[in-house]
Structure P
Amino acid sequence: MSARSDSASFDIRPLPAFRDNYIWLLAGDGCAAVVDPGDAAPVEAALAEAGLRLGAILVTHHHADHQGGVERLVSRYGAAVYGPAAESITGLTHPLRGGERIAIDGLGAAFDVLAVPGHTRGHLAYRSGKRLFCGDTLFGAGCGRLFEGTPAQMAASLARLAALPDDTEVYCAHEYTEMNLRFAAAVEPDNPALRRRIADAAATRARGAPTLPSTIALEKATNPFLRCTEPAVVAAARRRDPAATGEVAVFAAIRGWRNEF
């Protein structure tokens, strides 16, 4: 499966890894980049099948399921490695902190680097045109756990992503959508957009297809973590924590509930 956006010059292919990870393969004219290669093997197989040369690796954060294949890929292909300067990234050649604009040779595209701390302290996202590669910050109908950051950091990072154009395509790093939708339905059982998404996701997975990419518009309509000012979400948060006042406190209450769900 591949997807092409009219505004970008590269194709995108999801490479399943481990139980539920996606490594995103970005393919241009004979050249490729990969996002979050936790495992080298599926990348090597895809490159060989398509006859592509690996020129760059984009890493969103330091967790092993996102960078475990970097060393082997660099050793074999000599690819440049882009990633968070604030984290320990294997083979890092281009340390980034957010705010940079990078060009990947062979893809004919530039990427804006966004600092989105919360899941980890140095977490980055990469945006090229309408395409957003956001690692474990934003998921289909969910968001990442706060392993290192604070609720305020994650809420701000999600707000930054929610402010992107509605037609932005969201390429996150895990197939968590159906699981997250079950939680979202517990938060907002009367949300009709959520009911439609649950049905669509079930049909998509029944075909064996990824539920990704999502869009910012779809996330704003159905993802409780982007809806922390909606009355139904606020009410649900206050049932968990009566003291939850303000967007960050509502986010923290909902995130805490999700951790136990």
Structure Q
Amino acid sequence: MKYKCLSIAGFDGSGGAGIQADLKTFSATGSYGMTVLTSLPVQNTCGVRSCYDIPLSCIKEQLEAIFDDIRPSAIKIGMLFSTDIIQLVTAFLIQRARGIPIVLDPVMVAKSGDPLLQADAVEALKTKLIPITSIITPNLPEARILVPGYNNKKTLALKLLELGCGAILLKGGHEDSISSDDVFLSHDLTETLSVPRIKSKNTHGTGCTLSAAMASFIAQGFSTLDACRKAKLYLYDAMLHSKDESIGKGYGPVHHFHHLWKYL
């Protein structure tokens, strides 16, 4: 349990996304997982039924409790929901997390289409949090909200990098192509990461899983680009091993522990 990863994210009682998916991913990829809960969506594989606020004081106390005791090797950030939460988390990390790699999944919409970030919080995400992150992992719809007016993936990635983060992994999962192509861009590297596209309805929590795996591998000492490569292959295998499963009536989860269940 040498490598310690912290997820700052929302809740998913059905276990496929949010802090539940992050904890599974951290463990499956060899890191010790910790969590700070930012919001409580009531959801399942079919969608989000409602969303309950966590008091700001509670979020701050959770962060303090972790950092007073255990210094994370890497941090993954997911659902933050509001401007107030973004400002609180950003201020805390600037003060207490200097030198810790931060992976931000700019969660805006659930797989079901339900909003997970308030519209007026996008500007705070862009101007407050993104500039202190090591890498952000938007999908194409999220990227076009962050930097509207661009369609080309490489142009989008360049414009996203101008927001101040260390690197971009622009995901191509929403494209209609035979392969799933992500664009990695940092200030000195560009690479396209590709795997065959898997036809499956079990895609709940794929973004959470990918970003958590990236944080886990970065914590273990891999470069940001190598962490992206390894995380993408881990997610591909997790999706491949879940494509014929039936968990829930909607978008089912991926199989986070596929490589550990071979004996069953």
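No lab work stands behind these numbers, since they all come straight from the coordinates. Because the structure is a prediction, the values reported are computed rather than measured. Cβ atoms are built from the backbone, for glycine too; each structure is taken alone.
Comparing relative contact order in percent (Cα under 8 Å, 6 or more apart) across structures P, Q, the highest figure comes from Q. Of structures P, Q, the largest value of distance in nm of label points 7 Å out along Cα→Cβ at positions 31 and 207 belongs to P. Figure out for me which of the structures P, Q the number 0.75 belongs to, where FRET efficiency 1/(1 + (r/R0)^6) of positions 87 and 135 (r between Cβ atoms, R0 = 25 Å, to 0.05) was derived from the coordinates. Matching structure: Q.
Comparing P, Q, where is mean count of other Cβ atoms within 10 Å over residues 15-22 highest? Walk me through the numbers on the way to the answer.
Details: P: 16.5; Q: 26.5.
Checked P, Q; max of mean count of other Cβ atoms within 10 Å over residues 15-22 sits with Q.
Each of structures P, Q was scored by distance in nm of label points 7 Å out along Cα→Cβ at positions 143 and 167; the highest score is held by P.
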